[in-house]
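K.L.:
What follows is a set of structures to go through.
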Structure I
Amino acid sequence: MALIRCDFSSEALALATTMTVLLPQAASTQIGLSGRAGDAAPPVLYLLHGLTDDDTAWTRYTSLERYAAAKGIAVVMPQVHRSFYADERYGARFWTFLSEELPEVVSSFFRVSTRREDTFVAGLSMGGYGAFKWALRQPERFAAAASLSGALDLAYMYEWDKRPHMTELMARVFGDRPVAGTVDDLLHLVADAGEELPRLLLRCGTEDHLVAQNERFVATCHRYGVAIDAEFGPGAHEWGYWDVQIQNVLDWLPLKN
């Protein structure tokens, strides 16, 4: 597996940014690691970070590189700071960066598949929210999307989480515009979802402080007939849980072997 920390200029953000990328590489002589790489451009997983992380978090705190090497999948991890993957009211256009610019940059820099059936998105916490938002707003782009311990009811957080740091964050990202009933509200997106959605997977620990939001999201999917593979089990909002669950996500992806 090749590990690349890529510094590049973003037109959408009007600043320099970074992404961490894993690319498949055949590794028959590397001790303790089996790598797969075929002749075709590999499938790609866009893997999104949480509120307090950056693009290096997944590779620092899990064994993602080993797991991805065994699957022969490329992994792209962008950096979006504390943006909730939105075009910020007082800040930068992170939704535009993610949904429009990033895939074009990735395909121009790296040899990865651009076919829908080979393209996936996943994330944890804020990144779980970002993954489902991207998949629900651009379902034609992805074959599957996964959320781990996602912050999935942002309208509730915007209205009721009055902790000073969250109030300030929401004001910076969204200003005085509401979240409920908009394209930043996942429950609203589920209610308006079409028939050609990607496969959806949700995992959340029962000791996670976001479990109620995940339960509401699953209930909304059931209400509107949106298929979702959802499981709740022992676990908190921490990297030991996500290290296990990202393996399950990779096993679940519809990869063509």
Structure II
Amino acid sequence: MYATTYHRPKTIAEAVALYEGSEDASYLSGGHTLIPALKNRLAAPQHLIDVRAIPELSGIAVTADRVVIGAATRHAAVAACEDVKAAIPALCGLAGSIGDVQVRHMGTIGGSTANNDPAADYPSAVLSLDAVVHTDRRVLAADDFFQGLYTTALAPGEILVRIEFRIPEIAGYAKFRNPASRYSMAAAFVSRHRDGKVRVAITGAGNGGVFRWSEAEERLADDLTPAALDGLALDPSLMMGDMHAPADYRAHLVAVMSRRAVENLGRTYIL
């Protein structure tokens, strides 16, 4: 690693001031992408600004129609929250499926969402649950937030403060894990909202990162069963191909995981 100066601000204003006062700074939350990048000398910010000690960024609140989670809230806290489990069981299941115990006690929902790793779990929940992303500057709809691999609508220095999920009528999640990293090689989050609309978000497979599968949404809007997806397939040219799986295999996995997500509707368990 290159030399860097570590900061641990106690307020959002302090964190923003540190960022704006530095020529080369990065925010640190869970650090599961940034720290390996630093170790491999793929990134070398002069200042690391750890936002996990900021009280405004932590906590979970559940209302009649929303689940609101602070950006610095750990995966383990989401997985263990009984209020979230009652409101959106699939969200608890997703959080509990991330990495291993150590990862779940260090990683944060905001770090995962803001980094937008193409194999991350949370972006699919944010997109499927039609979430609203609150930053220190503005409010962004989920459909406008994700903009490609490792790319979001966040401006330099902008801090993700909390995520506000719509409580659906029912939702389900399923993923095929890489056996080594436990990242998603293909995963699907399916939700039917109280207005009857179905949203299907796919992560781990698309060559542009997380995306909505509109054809699956149309099928499931009329028949929310696994059979509704029979014969439906994605174009492999839209899928990632790498050492772990070629594009055509990922396209197949997306179809399988989407069916399993429908089977998982209303559950915390991930098939």
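K.L.:
Who wins on Rg/Rh (Cα atoms, Kirkwood Rh), for residues 20-171 alone among I, II, i.e. which is largest? Provide the component values of the computation, followed by the final result.
P.N.:
On the way: I: 1.01; II: 0.95.
Answer by largest value of Rg/Rh (Cα atoms, Kirkwood Rh), for residues 20-171 alone: I.
K.L.:
For mean count of other Cβ atoms within 10 Å over residues 108-115, which of I, II scores largest? Could you put the intermediate results ahead of the total?
P.N.:
On the way: I: 14.1; II: 26.0.
Comparing I, II by mean count of other Cβ atoms within 10 Å over residues 108-115, the maximum is at II.
K.L.:
When distance in nm of label points 7 Å out along Cα→Cβ at positions 76 and 236 is calculated for each of the structures I, II, which structure yields the highest value?
P.N.:
The maximum falls on structure II.
Readers should treat all values here as calculations from the given coordinates under stated rules, not as data from a laboratory. Worth saying up front: this structure is predicted, and the values here are computed from it rather than measured. Cβ atoms are built from the backbone, for glycine too; each structure is taken alone.
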